[in-house]
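See the structures that follow.
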Structure 1
Amino acid sequence: MASDSAQPDTSCPLSWLLADLLPNQVSSLSVKISGMTLDSRAVTCGDLFVAVQGAVSDGRQFIDNAIASGAAAVLSETLIEHEDGKLSVQGDTPVIHIFQLQQKLSAIAMRFYFPQSNLHHVTAVTGTNGKTTIASLLANSYMLLGQQSAQMGTIGNGLYNQLQASLNTTLDAISVCRELASYQAQGATQTIMEVSSHGLVQGRIAAVPFNTAIFTNLTRDHLDYHGTMHAYAEAKQTLFDKFPLKHRIINANDAVGRDWLAKYPDAIAYGLNIGQSFTKQHYFNVTKVDYLPQGLAFEFASSWGAGIMTSPFYGDFNVLNMAAVSCALLADGVRLNDIQKVMAELTVVPGRMEQYFFAKQQITFVVDYAHTPDALDNSLQALQHHKQQGRIIAVFGCGGDRDKGKRPLMASVAEQGADLVVIVDDNPRSEEATLIVEDIKAGLKKPEKALVIHERQQAIQYLLANAQQHDIVLLAGKGHEDYQIFGDKKVHYSDRETLQALVKEQAIQDNTND
């Protein structure tokens, strides 16, 4: 959902808005536009309705509805090149047909919402894993440094700590620009945006003038959409090839990242024990990590100096996340000693290695969004580093109507990294949950040792009652999400809320006993 607060007062002639796109055809159009929308149901008087063919519905079928609601003009997508710029009129409302409108829409929206080209500093974060954590930590860092920041991505959109839920990691082209304008009107000087491969391929952020881009890693995901890992990587790379970036920040521990660092000699390389070759360019190298019960401490060397950083987070991947955030801040001119202070004050991102400790049972539950084989492996390795005694228990499932090939891979990773595997539901959608479980179990060497408890809440309650002292239970897959999808219905459910209620219940019981 896009935010409605502090929307800037924007209006312009349609002829000016489309001047670069169709300089000859629309010069006579004097109609004034006061807003833009892709949703005919959201049209208000004076809006420009943009009718494109979507994955679910075709906006061109709703042009009449939009005009009836007061649309001042309509841009309609055409698949026929020679119809580009064709003007028709419905009643008194001009309808302009534009070839490949979806790919041009970002530029139109950016011109409408930022007519003075005065957009604040925007950082893009892309990669398979780590986008949300890096975006949240960077937004948090800027707030701690005294700058109003905003965030766009998986856990929501809005000013930092005022996020509103989002259906997609990357919003549609109009909503992206509208949100950026709203944040700027509310005083934001920094926005950190998660950029998905879908958003890049579909051109949703094609005209956003990013200052900085961060690449985290590339592992198996979204092959149901891209088809191959090569196509997936190419989609991500467009962010670094097609945008006039001032700073490229790339993970040198990732194979794809290493290839890109060779291509972009001015990029900033970050990583854990990276080779000497990367220190020839700007770099941030973590040289030693200490895993503590309360978090992490690590030593680093960089182009800006050396030192030690501490944080309340778990795992090597969070060391990399902090290194990426540090690089972004350093590239933006923040002093190294200020960054060291900020890192120690950062707060855990909701649903990202978020810990819940039950003192009575001496059991720790960790909620994490890990839903790919690589992410699950990283989370389990992180817990092994921090474990002092007891077992690691992996609780996970796989989404229905999504990449089936990763199901046995997830199982194999869980079996190798945990002492006990518990398989649960994770958005089965239109698939039969029991069949998803069978696909998962196909990746287990000893499937008879795995527990299957379809309901996540029931699995949590079972483990709280039956786990051993000092066990660590990883609840993977849902993270910040507060729903399960069964068929086409979204049912409210949250691992975090379930654990919060159990922690509260235990605290009440303890107080009563006292």
Structure 2
Amino acid sequence: MQKFEGNNLAEWIENYGRITQDIAFEWLLQLIIILDTVHCSGFFHRDIKPENIIYQPNGKLALVDFGGARQITRTYLMKVSTSGGTSTGLGSGHEITAIRTACYSPLEQINGQAVPQSDFYALGRTLVHLVTGVSLNNIKSDEKTGRLLWRDRASHIDKPLADLIDDLMAPFPGQRPQNTKIILQRLQRLPLQSKIQKLTRSKTFKISGLVVFISLGFLVVFKIILPGVANSLVSQGEKSEIENNFSTSQKNFNFATKIYPPARFSVSKFYLEQASRNINNLQSAKKYYQLAIKYNERDLGAYNSLAIVCRQMRELDCAINSYQKILELKPDWEGYYRLGSFYDDEGKEELAQKQYEIAIKLNKNAVVAINNLSRLKNLEKDYEQAAKLALEGLSKTKEPQTQATLYKNLGWARLMQKKYTEAEKYLAKAIDLDNERIDAVCLLSQAQEVLGKINETKLWWEACMIAKSNIPEVYIWRQQLVDRLINN
């Protein structure tokens, strides 16, 4: 086995103390390049620690003691993955020979299920010891997350590098960078990120932006510097938000939008993404949609999504306010139709009718609004107007399901006008176009009963009673049938 001259890093730290930011970056880069070679060769080390890294006289690092190295075979990874070793959970099904070093080995390795990402954990912990000069035994961990609380002991390390070190030490393998290529890409971006970080934290930047403006010129500041700084602040804010540090995220977002107003669109987009990820948690989704709107008050889609969530939560004032805000921003027929549909679903038929009428006035071809208004006219027993609207809608659409609904409304009106043969024809047409229109089925059974078609009537009534439907009038017709059967 090749021997290397020099001291191991545990000895180096004892002699010279903690390392600087520049040395930390250089050493991390060297070690990741070494690990890239090791991992690409089909092995991982399993025992990275300061004692197993040699600082050579030429300034280069060497990783030693490969006695515990493990080959990355498909069989091995299958054993680990089937028991959860590569996810955010830890399995307990297959036991692999465990090699462990206190404070440096991750939990999955202690449990005998090491994976290549276990090397990253040990490397991150090694970096913490090197930049703090403190034994890991003397550094506390967060009780909730298990992460080391080391940054206050290494204030000379810039946040981008500190973030990378923390990511390397994430509690579970799936939360760490998944391979050396990803880490190398992040290392390539670190110098620029560190410069931006220093700029945003400097007193000169926070207090005297005017000096920068004068020295660099209007174009440079507003086209290059400020967008870059704002993007960095937005990234920091996103990270803080994900870590549930709301106050810090808001400070970063607000500062970013203050120095560069277009940054608000990025912040709004971030919150929209968070809302979509929390769509099953209505309270969280509502909060994120409201925050998205806070940073982009003209996003119609955000208002519409907020209205839908509020409706699901039965917070009707919130839903109405959202729909009305959409109309303030864009008073088109679709907005009035949307608000009308909301009132319709809530049983507020007069308010719904008013919105549908405005929608039709704005767009004579708004067939969906014409159709819904026709139904409401039937409900208020204005059958002549209901039929007129249904015929108007039919003249303006070729879409089968929409035609089916309109024929249903027309047949309903004719039934109530005692024009039973016409009613039967239109209702049968509705069912031909859409055989899932249970309301048309219920109405057809009524028409055929009056026409004396008893056998057909029984079949349609049976379908009306047992088929699934959430249409309010279907429940009414079913109850009417039950009442008739009881009375007879």
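Starting from the value 24.1: which structure in 1, 2 was mean count of other Cβ atoms within 10 Å over residues 137-144 calculated from?
Details: 1: 24.1; 2: 9.4.
Label of the source structure: 1.
Using log10 I(q)/I(0) by the Debye sum over Cα atoms at q = 0.09, 0.14 Å⁻¹ as the calculated read-out, with -0.70, -1.41 as its value, let me know the right label among 1, 2.
Working: 1: -0.70, -1.41; 2: -0.81, -1.27.
Here the read-out was taken from 1.
Taking 0.9 as the value of distance in nm of label points 7 Å out along Cα→Cβ at positions 241 and 273 derived from one of the structures shown (1, 2), identify that structure. Numbers along the way, then the final one.
Working: 1: 3.4; 2: 0.9.
This value belongs to structure 2.
Could you figure out which one of 1, 2 the value -20500 for helix-only ellipticity at 222 nm (-39500 (n - 2.57) for each DSSP H run of 4 or more, over all residues; to 500) was computed from?
Details: 1: -10000; 2: -20500.
Working through the options, I get structure 2.
Taking FRET efficiency 1/(1 + (r/R0)^6) of positions 329 and 457 (r between Cβ atoms, R0 = 35 Å, to 0.05) as the criterion, which structure among 1, 2 has the greatest value?
On the way: 1: 0.30; 2: 0.10.
That would be structure 1.
Of structures 1, 2, which gives 2.2 when distance in nm of label points 7 Å out along Cα→Cβ at positions 321 and 473 is computed from the coordinates? All intermediate terms of the calculation are to be shown ahead of the outcome.
Values: 1: 2.2; 2: 3.5.
Structure of origin is 1.
Which structure, out of 1, 2, was relative contact order in percent (Cα under 8 Å, 6 or more apart) calculated from, if the result is 6?
Numbers: 1: 10; 2: 6.
It was calculated from structure 2.
Read-outs throughout are calculated quantities, based only on the coordinates presented, and are distinct from any laboratory measurement. The model shown is predicted, which means the values in this text are computed figures rather than measured ones. Cβ atoms are built from the backbone, for glycine too; each structure is taken alone.
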